[in-house]
Structure formats: structure tokens, C-alpha cells
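Asker: Presented below are the structures under discussion, each in the form of C-alpha cells.
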Structure P
Amino acid sequence: MLTEINSTLNKINDSLNVNVALPTPNDERLAKASTINLLLGTTAICYGLMSKKKSYYLMGGLSVLSAWFLKEEIGQDK
């Protein structure tokens with residue numbers, strides 16, 4: 001999915017005559033990002049439970065969802 005997004009953005013950049021080099025992360029970097037997102041997401045959810053703030057539930061849920069998508073991206077490459 002990331003390669004598809006990068007290729008689409010490269011086409012848009014070329015049509016606008018913008019010279020931008022988009023990074024292509026390897027599986028190791030994606031795994032690290034996924035782990036960090038999962039850790040921060042669960043921390044935010046726990047803090048939301050303790051402080052009764054729904055905004056932390058939302059941030060934590062989005063972070064955990066992001067970690068899941070990154071893990072799926074690693075699985076698609078193999």
C-alpha cells in the first residue's frame with residue numbers, strides 16, 4: 001500500500017513540477033514504528049481510563065489502529 005501511495009504522489013509531484021524524494025521505509029523501520037504506535041496507543045487509552053477523558057481514548061485508538069495497519073503492511077511485503 002505504501003508503494004502505491006508513493007507512486008501516486010510521485011505522479012502528482014511530476015505533473016506539478018515539484019522535485020520531492022519520498023522515503024521508502026524498510027520492514028525494520030515499519031516494525032519499530034508499529035511497536036512505538038502500539039505502546040503509545042495503549043498508554044493513551046490507559047491514561048484516558050484513569051482521567052476519564054474521551055479524547056485520550058480517541059488518540060489511543062487511532063494509534064493502535066495505525067500500529068495494526070503497519071503490521072499489515074509488513075505482512076503484505078512478504
Structure Q
Amino acid sequence: MIAPITTAKDERLTTLEIRNAEQEKTIEELSSQIADQWKVIERLQKKVDTLTERFLALEEQSAPGHEATKPPHW
């Protein structure tokens with residue numbers, strides 16, 4: 001049996017298919033990393049919100065004559 005002769009087009013197609021598979025893998029890995037980082041960001045935002053509330057409560061307790069308010073950018 002004679003082995004099929006590969007043409008330049010066949011080689012180009014194979015190269016493109018390999019590159020496509022590698023890029024799909026990279027995209028999946030990056031998507032997973034982004035999802036993990038988003039979870040961390042959400043957790044940190046909740047902590048910041050909790051700490052802000054605690055700080056404002058402590059500020060109100062320490063200065064009863066002065067009303068503590070959030071800055072305008074919050």
C-alpha cells in the first residue's frame with residue numbers, strides 16, 4: 001500500500017486544526033481563572049462592606065454628638 005501524499009493544503013489544515021485546539025484549551029483555562037478570580041473579588045467586596053458597616057457603627061458609638069455618614073462616592 002502506498003502512503004498518501006500530503007499536500008501543502010493538508011499540512012496547512014492540520015496546522016490550523018492544532019492551533020485551534022490549543023487556543024480552545026487556553027480559552028477554557030483563562031475562563032476558569034477568571035471565574036475563580038471573580039469569586040475572590042466577590043468575597044473581598046463582602047468583607048469590605050462588612051468592615052465599612054462595623055467602622056461606621058464604631059464611629060457612631062465613639063462620637064454620639066457627631067453623625068457618621070458614608071462619603072458621597074459610596
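FYI, it's all coordinate maths here, none of it is from the lab. These numbers were taken from a predicted model, which means no experiment stands behind them. Cβ atoms are built from the backbone, for glycine too; each structure is taken alone.
Asker: Ranked on FRET efficiency 1/(1 + (r/R0)^6) of positions 24 and 56 (r between Cβ atoms, R0 = 41 Å, to 0.05), which label among P, Q comes first with the largest value?
Answerer: Max of FRET efficiency 1/(1 + (r/R0)^6) of positions 24 and 56 (r between Cβ atoms, R0 = 41 Å, to 0.05): P.
Asker: Quick check: 46 is what I get for percent of Cα pairs over 21 Å apart, calculated from one of P, Q. Which structure matches?
Answerer: P
Asker: Can you tell which of P, Q yields 3.8 when distance in nm of label points 7 Å out along Cα→Cβ at positions 16 and 40 is derived from it?
Answerer: It traces back to Q.
Asker: For which of the structures P, Q does the calculation of FRET efficiency 1/(1 + (r/R0)^6) of positions 8 and 32 (r between Cβ atoms, R0 = 35 Å, to 0.05) return 0.45?
Answerer: Only one of P, Q returns 0.45 for FRET efficiency 1/(1 + (r/R0)^6) of positions 8 and 32 (r between Cβ atoms, R0 = 35 Å, to 0.05), namely Q.
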